[in-house]
1. A value of 23.1, 89 was derived for Rg and Dmax of the Cα atoms in Å; which structure in 1, 2, 3 was it taken from?
2. Assuming -18500 is helix-only ellipticity at 222 nm (-39500 (n - 2.57) for each DSSP H run of 4 or more, over all residues; to 500) as calculated from a single structure, say which of 1, 2, 3 it is.
3. Give the label, chosen from 1, 2, 3, of the structure having the highest value of relative contact order in percent (Cα under 8 Å, 6 or more apart).
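None of the figures in this text is laboratory data; all of them are computed from the coordinates on show. Remember, predicted model here, so these are calculated numbers, not experimental data.
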Structure 1
Amino acid sequence: MRVVLQRVSEASVTVDGDVIGEIQQGYLILLGVEERDSSSDLEWLVKKISQLRIFGDEEGKMNRSLLEIEGSALVVSQFTLHANTKKGNRPSFIRAARPEIAQTLYQEFCQRLGVLLNGRIATGRFGADMKVTLVNDGPVTITMDSQNRE
């Protein structure tokens, strides 16, 4: 699983003109699922994301986690995170998981992260054409790939 995580002061996702998910302080998480991803990848990412210390403490240092600040997460599925651009000018998405696999892992990821965050989670709509709006705080943007965790 590959994520692009952005620390935000607010974020929202819109489908067909309707806001379907929005948060205040927390993370916008773009999540891409790869064919070889499994529940262990999901567990590692959920734990890592919830405990990552990139929010300011009283001295302004990045020393607090999403759990400590009681922040929220907006999770948006994005298969294009697995684009291969090595050949030609059209990206290949061959490494991205098939929709039925990706949707299951995406939903499980959201459910598990939501439990840790006491329900402070919003989501996009899997497979939909979404418009994502955010105010990146910092800016702070971090990428993680569960296939490169060691």
Structure 2
Amino acid sequence: MGLNLDEKKAVVADISAQVAGAQTIVIAEYKGIGVAQLTRLRAQARKSGVYLRVLKNTLTRRAVSGSPFEGLAAHMSGPLIYGISQDPVAAAKVLSDFAKTNDKMVLRAGCHAGKVIDKAGVQELAAIPSREELLSRLLGVMKAPVTGFAVALGALAKQREETVT
């Protein structure tokens, strides 16, 4: 049974709210994927903070009109699953990783920073390390000189101790 007008307005409002805070939207075809696999994908998306839903294309077009993601409307046809995330790479990473293990998931397009990107662009975006990973790398680089200094002081103290005895 189809949605009535009030339900459609509610769906458009929900999508618009998600789009308003989003940095990236990725769309993919999901035709032929089983319920169990989609459930796994949804769980992974929730864990990564990605809003993942199968949406009516016409309602989604209305929700993105007037937003930086408006250019993505040209790719909205057929059975699509939408990944919307505030993290610039999370949606691309979740859908791209799933597509690697499931050949029925076909990445269609995405939009990041107001620019529409194709399948290759989505895969490149997914290859970028996440914010947490980049912060941990930065911390490691910042910590290395201090660690090296501490090791050198420890070795110097040990050397002095050996010469005293």
Structure 3
Amino acid sequence: MQRSAGLSLIELMVSVMILSVLAAVALPYAEREYMRKKELELRESLRTMRNAIDAFHSDWLKGRIPPGSGTASEDGYPVSLEVLVEGVDSGTMEGGRRYYLRRIPRNPFADQSLETASHWQLRSYRDEPDTLAWGGEDVYDVWPATQGTALDGSCRCDW
């Protein structure tokens, strides 16, 4: 009797079981890494916008943003996120504009079909620290408009 080369049904079943166990172990890890990547992108977006707001305010304090331009509030913060993208007159004899952002960063957890500015909640300089409603005077702080729990257990809306 001659034996044919190939896999028996039992060998094939064992191979499939081993692959399914490996996939079951790898899938949660891949999902966690995907969430970590999105959280890092969200933190970077927040850092970028907050640095731009701080740079705008610093320029206002140094007199680089002319008063009465309509781009800054009386407290020296931008009146909207769009001001950071559109820029402000430099206030020098040479003219030109100062830009603080190339674009409003996106929130990776928000619905991407919505306008990017709606991905964010804003806080005015004169708003209470724990308020959820924007006073509309200026942009002092920004945080994500999306709810959710981060991998470290904190709420992303508190970042």
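1. Computing Rg and Dmax of the Cα atoms in Å on every structure in 1, 2, 3 gives 23.1, 89 only for 2.
2. 2
3. Checked 1, 2, 3; max of relative contact order in percent (Cα under 8 Å, 6 or more apart) sits with 1.
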